[in-house]
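Below are structures written as structure tokens.
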Structure I
Amino acid sequence: MRSIAEMAALAQRRVPRFAWEYLAGGAEDELTLARNVSAFTDIGLVPRTLVAASATATEVSVLGQKLALPMMIGPTGYNAMLYRDADVHLAKAATARGLPFCLSTVSTSSMEQIVAAVPDVNLWFQLYCLREARIQEDLLKRAEAVGVQTLLLTSDAVVLGNREWDKRSFVRPRQLTWRNKFDVLCHPRWMRQALWPRGMPSLGNLDPYLPADARNAAGAAHFIGAQMDAELDWQALERLRNRWQGKLLLKGVLHPADAERAAQLGLDGIVVTNHGGRQLDGSPASIEVLPAIAAAVRGRLAILLDGGIRRGTDILKARALGADAVLLGRATLYGVAVAGEQGAGQSLDLLAQELRLAMTLLGSPDIHTLDRGQLFQRSCPHSPYPQPAVFENLQ
């Protein structure tokens with residue numbers, strides 16, 4: 001595989017239709033899903049020449065941690081439907097390259113299983129706010145017990161977006177249509193890699209809270225759907241800030257005012273994201289609102305971004321517009337769906353190679369010298385928020 005796009009094409013052939021739609025689909029008309037990628041293509045690069053570039057410097061510091069590259073694997077759920085023990089494979093691929101791995105509340109491997117399989121993992125944990133305080137508190141204690149120091153609270157998925165592909169694939173939760181059952185039988189390689197010998201995976205972090213007869217995909221999906229707390233607000237975030245002694249980030253920020261409020265609450269960082277285009281269709285691409293958010297809080301909060309990262313140049317553009325690093329979702333999931341740890345590692349390596357090459361060709365071999373003066377705008381901005389000029393005019 002020579003690009004993330006090629007990895008995605010192979011992943012689509014390897015997994016059955018329902019799994020591909022879960023991995024690649026978005027909400028409603030998928031306008032935001034498409035915009036996450038196309039917004040990066042609207043940003044051009046202006047190279048400078050005769051710049052010595054015998055080596056590139058890509059190391060960055062995020063939340064006091066030195067990272068070999070300005071990227072990490074972000075939290076994604078139900079990954080073992082793509083490849084057995086996918087979360088473990090992702091953690092191994094990230095750790096081998098000196099990068100953090102963020103585990104989702106709805107991961108198929110538990111945080112304890114991740115640490116047992118990858119003892120030196122730099123493990124972050126993504127938390128959904130749950131209705132039962134007892135369960136949420138236990139999740140936090142378990143995270144502390146395995147050494148998690150960085151917590152991400154997701155705020156943009158207290159109810160699920162209108163994901164029509166999900167309704168097409170299932171007649172009821174986790175019960176495939178007959179057409180999709182037949183399609184599964186047409187993917188014996190996937191059945192061997194994902195289903196054998198334990199069948200459809202459950203959600204490892206939630207298993208302790210489920211009845212024994214509900215520790216399966218259907219039971220876990222019903223549980224998490226009933227547990228999501230739609231009453232999540234700034235007061236709940238403040239309580240979590242007081243409870244959690246490690247680093248705390250708010251995931252789900254698209255407006256500068258929300259970033260400013262997170263800073264006032266004493267958070268350590270934010271994730272600029274629209275949940276991969278899977279929630280509110282029509283919301284702006286993450287990269288479109290990044291400049292205004294960076295103008296408001298850069299230097300006071302760590303700024304991470306996800307959504308639409310498919311090339312090393314996308315990472316370069318995010319850095320130039322104010323992000324400290326990016327979280328990878330689909331890019332590494334395509335890889336793990338193809339070949340487990342090897343595939344995820346190949347996805348990371350492709351992005352790293354493209355980033356270093358782009359920095360050299362741009363005339364900015366040091367990641368810290370990137371700025372918006374090296375960018376130009378190919379089309380009119382789509383951001384609904386007033387913001388200062390992002391791109392310098394070319395003379």
Structure II
Amino acid sequence: MISNPITYRTADGVRIPGTWRHAFICNGGTYFLTDLGIYADGLIDCWGLVTLDEFEQKLRSGWVATGLPEGAEASAHGLASWRFAEPHTRITPELLLAEVRDTIEELNGRPDSTARCLAAVDVFLADRTEENRAAARTAYLAVPETQRHYALGDMDRKDRPLQVLVAGPGGTLEDWSDEAVSQEEYEEAVAYFEEHARPTAGPRSRVPSDGPVTPHAAAVHLSHSYPRRRLDEPGKVALRSDYPAPVDIHGVTYASVAQAYWALSVDDSAAHAAIAAADTSYAARELAAAGPRREGWERARSAVMTMLLRAKYAQHPDLAEVLLATEDATLLYDDADSSFWGDNAGRGRNWTGRLLELVRSELHAQRTGIVWGTGSSAR
């Protein structure tokens with residue numbers, strides 16, 4: 001079970017709240033005891049920041065270890081090393097993933113699986129149909145096993161009244177008991193809930209007037225890729241700056257945002273033309289690196305990239321849909337050549353990701369009917 005120690009990480013000056021739990025990482029056959037960092041934006045630190053989907057892959061591959069083999073070597077950095085003798089663990093990849101998902105919900109102030117279960121129970125108690133009972137039972141089974149015993153916060157009776165209520169008279173639930181719930185036991189459980197009814201009205205919790213601070217959707221990692229042609233279903237690779245999506249800038253067509261960026265960065269018409277005609281964005285970057293840089297480029301480059309990203313998604317509505325589908329997720333953009341543009345495992349400033357989020361917000365504003373006219377007024 002994950003407790004709630006408080007920690008945080010800082011991403012380019014932004015403080016992102018988090019928590020941590022102990023875990024084993026299997027590297028080179030040795031099991032290292034470490035701290036697994038879990039953050040509100042959906043990133044998990046398991047010797048490197050990964051998204052929730054990438055964390056699941058780490059679990060499935062055994063990098064984040066849930067099985068501890070007899071006789072395996074273990075180490076706690078700088079403290080001790082040992083070998084496992086008769087190891088026992090109840091944690092499975094599915095269970096740890098469910099706990100981490102719950103923790104991310106809690107960090108964002110959203111209902112976790114236990115809260116969703118109790119809400120389903122409230123619905124059943126208000127309208128005691130078998131359909132509502134089945135929904136409450138499903139919600140209970142969605143709570144990680146390590147947390148099911150304490151959903152009611154009753155250290156004496158644990159969750160037995162809840163188990164009986166969702167099973168119903170004559171019902172059983174797997175792994176609880178082979179014995180069916182009696183009518184008397186069921187009525188006692190109903191009485192328990194009526195006695196311990198949670199207030200439906202009371203002081204309102206304070207809701208930020210401008211909405212939640214942290215993202216709703218899990219972070220999206222836009223990892224390195226080298227697309228050479230357009231794809232019928234590109235997925236998130238379409239959000240890469242080097243994805244082949246031609247952009248027209250002042251009557252000149254460039255093969256991609258990256259190619260336009262490098263062409264605009266040089267202060268030489270011949271170099272500009274050569275970069276615009278380059279076969280790949282990599283070749284364009286190499287040509288730009290060898291050419292004379294435009295004066296003041298470092299102070300203007302963020303505005304140029306913003307203009308190019310706006311042009312890309314305005315001129316390619318299908319790719320705009322890909323960007324919009326990321327909802328309000330934090331976008332982490334890898335760029336091996338630049339810690340300014342790339343997140344690079346938390347070591348960079350991630351300006352490409354941040355500008356993509358800005359353009360995405362502008363696209364959402366257009367969808368809601370907020371249209372910017374000339375000057376600074378909106379209608």
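Each reported figure results from applying straightforward, stated rules to the coordinates on display, with no laboratory input. Every value quoted in this text rests on a predicted model; they were computed, and no experiment measured them. Cβ atoms are built from the backbone, for glycine too; each structure is taken alone.
A few points about this structure:
- Value 23.2, calculated as mean count of other Cβ atoms within 10 Å over residues 104-111, assigned to which of I, II: I
- Highest-scoring label, criterion being mean count of other Cβ atoms within 10 Å over residues 152-159, among I, II: I
- Structure responsible for 51, with percent of Cα pairs over 26 Å apart calculated and labels I, II on offer: I
- Per relative contact order in percent (Cα under 8 Å, 6 or more apart), the highest-valued of structures I, II: I
- Source structure (of I, II) for mean count of other Cβ atoms within 10 Å over residues 336-343, computed value 23.4: I
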